[in-house]
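Next up, some structures in structure tokens.
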Structure I
Amino acid sequence: MRKKLVAGNWKMHGSLRQNARLLDALVAGAGGMRCDIAVFVPCPYLAQAQRVLSGTPVAWGGQSVSEHDAGAFTGEVSAAMLGDFGCRYVLVGHSERRTLYGEGDDAIARKFAAARRVGLVPVLCVGETLAERRDGQTEAVVSRQLQAVVDHVGSAGLVGAVVAYEPVWAIGTGVTATPGEAQAVHAAIRARVALADAALAADLRIVYGGSVKPQNAAELFAQADIDGGLIGGAALVAGDFLAICQAASKLGTD
């Protein structure tokens, strides 16, 4: 039974004062939700998230992680460091890390492995650009991105992990894949994993990230292979984020 996951990615937004209001509102509204909830906050605010969210239904995580466990890598943050701040999750391979910072499939696979080594739950982001979609390359691109991780950690490395399908053309644009379009890619990802391990594929949580809003969340989450959402802009508005969580909560588990 796959429990829905709604995770908010704050990206490079926030301040101590803004965060306090948002986190307090999330804690106040999250009680009784029948879904998992998490927020990915900028690294300087992990201590604040840990202080406010400890003992609540809301988990927290890092937005990226180094592939290295330690060493002379100025500016990097290791998986163990994230663990020191109580992180449960970490984003790996977000489209902005791929496009803006040149993180390739191999580097992302190593980051995924680094997260697994210390017990973090990696949320592996995969997705195609608009040009790749227009060329009919969606499934090939997503399969390649997923396979790079499997080649590095094996199929067993996906156990307990999360895959987030985030079409690059739908992130921050206000354009959302239709529920049918999103479902088709989610089903393809699950089928790809099933080739190696059918039981793993059945349990794997695959969430959608691409301009999820309160207005479209319920229809997206009702699709057979969409197990929640990775939320961007709406995660910065407590009422919107909680409304999306409520849409997932009403669906409960499969």
Structure II
Amino acid sequence: MKLVLPYRAPYNWPALIRFLAPRATPGVEQANPEFYRRVLPQGWVEVRPDAHNPHLNVRVEGPARGLTARLHRLFDTAAPVREIEQHLARSPRLAATVHRESGLRIPGAWDAFELTVRAVLGQQVTVKGATTLTGRLVERYGERTAHGMLFPSPDALLGQDLTVIGLPRARAATLSGVAHAFASAQPPATMAQLMALRGIGAWTAQYVAMRAFKDPDAFPASDLGLLRAAGPDVARQAEAWRPWRAYAAMHLWLEQH
């Protein structure tokens, strides 16, 4: 099956891939300059940029119910990029990068549980280290299909000793708490609900809100990359970037890639 994802031009596919590629979960997804591909329960989905039209091209093998809305969130197609760029370009700190990376989007998330797990695994380690840990988690607790691996569900992690993938006990306990919360009838859907979980601080909650809850003003001010890019007063500077601080964060992160 073929689908298209219309977007508001411009669209900076290379910048999106620069962010997604090193974070792609081994066995589950691939991200490169040509395409993004992900394993589905009964097939796979592949998304490619279109060089001549304001849409992304999608190929799906298997059922596609609900897939279009999920992909629109993942690829941030509805972002009012012109409005965002006009606002952020007023900042002397951001003007050059906004011009250079015009069309920048915020990579969304396949679902909030998966991104929260990934964020916890990324606490106090490098992006490469977090990707390695995520791959181990998937290999041990995910479901294998004919096309690759599925990310483990919250239920699949309940009652497991998650230290076996190389986690400290405290972080393994946090992951267990996350699985419990998302396996409940009312999974976390706000930053406050995430921060009520043991081991989830402001950085993790803001990062998840930015990518999974689609909060355009979420801003993980304690992030080391943001501090390196803009200095110790980045939180103060970011006040001028409201209500699009999440996009400002993406610009600052990609300066370092």
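Laboratory data are not the source of any read-out in this text; all were calculated from the coordinates shown. Being a predicted model, the structure only gives us computed values, none of them experimental. Cβ atoms are built from the backbone, for glycine too; each structure is taken alone.
For the read-out relative contact order in percent (Cα under 8 Å, 6 or more apart), a value of 19 was computed from one structure; give its label from I, II.
The structure behind it is II.
One of I, II was used to compute distance in nm of label points 7 Å out along Cα→Cβ at positions 146 and 178, and the result was 3.2. Which label is that?
It must be structure II, since only it matches.
For structures I, II, calculate mean count of other Cβ atoms within 10 Å over residues 82-89 and state which one comes out highest.
Details: I: 19.4; II: 16.5.
Max of mean count of other Cβ atoms within 10 Å over residues 82-89: I.
Please state which of the structures I, II yields 3.2 when distance in nm of label points 7 Å out along Cα→Cβ at positions 42 and 122 is computed from it.
Working: I: 2.6; II: 3.2.
Comparing all candidates, it corresponds to II.
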